[in-house]
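> The next part holds the structures, each set out as C-alpha cells.
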Structure P
Amino acid sequence: MWIAFHKPYGVLCQFTPELAGQRTLADFGFPKHVYPLGRLDMDSEGLLLLCDEAGVNHRLLDPTAAHPRSYWAQVEGVPQLADVAKLARGGIQIRGDLTRPCEAEILLEPPVLSEREPPVRFRKAIPTSWLRLSLVEGKNRQVRRMTAAVGLPTLRLIRHSIGTLQLGTLPCGQWKELSPTEIQSAWAH
C-alpha cells in the first residue's frame with residue numbers, strides 16, 4: 001500500500017510525539033503498518049509518501065537513484081540570477097557535505113496555495129519571492145540551508161512532487177491511496 005499525504009505545517013513526520021502536544025502522523029487516520037518514505041521538517045508542508053513495503057525507503061531516496069523531489073520555497077528578499085545559478089550549481093556546504101547540482105528557478109507567479117496556519121511572517125519593508133528547487137538528495141533542512149547560504153532565508157517550504165507524483169489538488173491534511181499504475185509510473189526513468 002502506498003499513500004500520498006499533504007502534510008500540514010506543524011506536523012512531525014513520525015507516529016509518536018517527541019514532546020507533549022505535538023501533532024504527528026498518528027493524528028490522520030492512516031492504515032496500520034505504513035511508514036513515511038523520507039521526511040519533511042515540522043515547519044515544512046506538502047507531499048509525503050507513506051508505504052507498508054520493506055526496503056522502499058533506501059531504494060527510492062538514495063541520491064544514486066536520482067529520484068527528484070521538487071519544492072516551492074517562499075524566500076525573504078528578491079533572488080538574483082547569480083543566486084539561482086549558485087543554488088543550481090551545487091557545492092554549497094551543509095554540515096561538512098557539499099550539495100549536488102539541482103534545478104533552481106525563480107517563479108514569476110507564486111504557486112496557488114491555501115493560507116498556512118499560522119501565517120508566514122510579513123514584513124512591510126522586505127519583499128518575498130518564490131523559488132522552485134528540484135533535488136535528488138535530501139540532507140536535513142537542505143533547501144532551507146541552501147537558500148540561507150545565498151542570503152535568501154526560507155519563510156515557507158512546500159514539497160510539490162516526488163518523482164512524477166504531484167501534490168496536485170490534494171487538500172492539506174488529507175491523504176489518498178495510490179494506484180499500482182501511479183506508483184509504477186512515478187519511478188520509471
Structure Q
Amino acid sequence: MKQNILPAIKLTALTIVFFIGIYTLIIWLVAQVARNKGLGETVIVNNKVVGYKLEGQKFSDDKYFWDRPSAAGYNAAASSGSNKGTTNPDYLKDVQSKIDTFLVHNPTVKKEDIPSDLITYSGSGLDPDISVEAANIQVNRIAATRKIDKEKIQKLVNDHIQKPFAGLFGTSKVNVLLLNIDLDNLK
C-alpha cells in the first residue's frame with residue numbers, strides 16, 4: 001500500500017506545481033509578447049473602444065446585421081450556453097419566439113430558410129461571428145431599412161467573409177461587429 005500511495009502523492013504534488021505555477025507562467029509570458037499583451041483585440045472607432053473582435057455583442061436594430069443569440073446576455077463574465085436540451089419545452093418556446101421575431105422583421109424570408117445560428121444559442125454565448133448564410137439572409141432587410149442598394153450591402157458581406165483556417169478547419173463566417181461598423185461607414 002505504501003508503495004502505491006507515496007508515488008501518487010508525489011505525482012499529485014508535482015502536477016499541482018506544474019499546472020498552477022509553471023504552466024500559468026508560460027502562458028502569461030506568451031501573452032506578454034502577443035499583440036495587446038493578451039488583453040484581447042479591441043475594436044476602436046473614432047478613438048473609442050466599441051467592442052472586442054472575439055466577443056459577441058447584441059445588435060437588434062433592423063438597420064444592423066443581427067448576431068447569434070446569447071444565453072449569457074453577451075456578458076463575458078457569465079459565459080455559458082443555455083443548458084436546455086432540444087426537447088425541453090422552454091427551449092422550444094424560446095426558439096419559436098426567436099423564429100417569430102425574425103420573421104416579423106424579415107417578411108421576405110421563409111421559416112425553413114432561417115439559419116440555425118440566428119435562432120439558437122452558442123456554447124459560450126459570446127460568439128462574435130455568424131454564418132455566411134445568416135449574413136446573406138439579412139441583406140434585404142438592411143437594404144430596405146437603410147435605403148441602400150442591395151448589391152452594395154451584399155458586396156460588403158462578401159468582403160467580410162473569413163475563410164476556414166488553412167482552407168480546412170471550420171466553416172466560413174462573418175464577424176458581426178466589424179461588418180456593422182463598415183455598414184455604418186457605407187455611403
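What follows is calculated from the coordinates using simple rules that are stated; it is not laboratory data. These numbers were taken from a predicted model, which means no experiment stands behind them. Cβ atoms are built from the backbone, for glycine too; each structure is taken alone.
> Can you say which of P, Q returns -4000 when helix-only ellipticity at 222 nm (-39500 (n - 2.57) for each DSSP H run of 4 or more, over all residues; to 500) is computed?
The correct label is P.
> A value of 4.6 was derived for distance in nm of label points 7 Å out along Cα→Cβ at positions 47 and 119; which structure in P, Q was it taken from?
Q
> From P, Q, which structure was Cα Rg over 2.2 N^0.38 Å, for residues 71-134 alone = 1.26 calculated on?
This figure was derived from P.
> With P(r) over Cα pairs in 5 Å bins from 0, in percent coming out at 1, 7, 12, 15, 16, 14, 10, 7, 6, 5, 3, 2, 2, 1, 0, 0, pick the structure among P, Q it was computed from.
Answer for the origin of the read-out: Q.
> Which of the displayed structures (P, Q) returns the greatest value of relative contact order in percent (Cα under 8 Å, 6 or more apart) on calculation?
P
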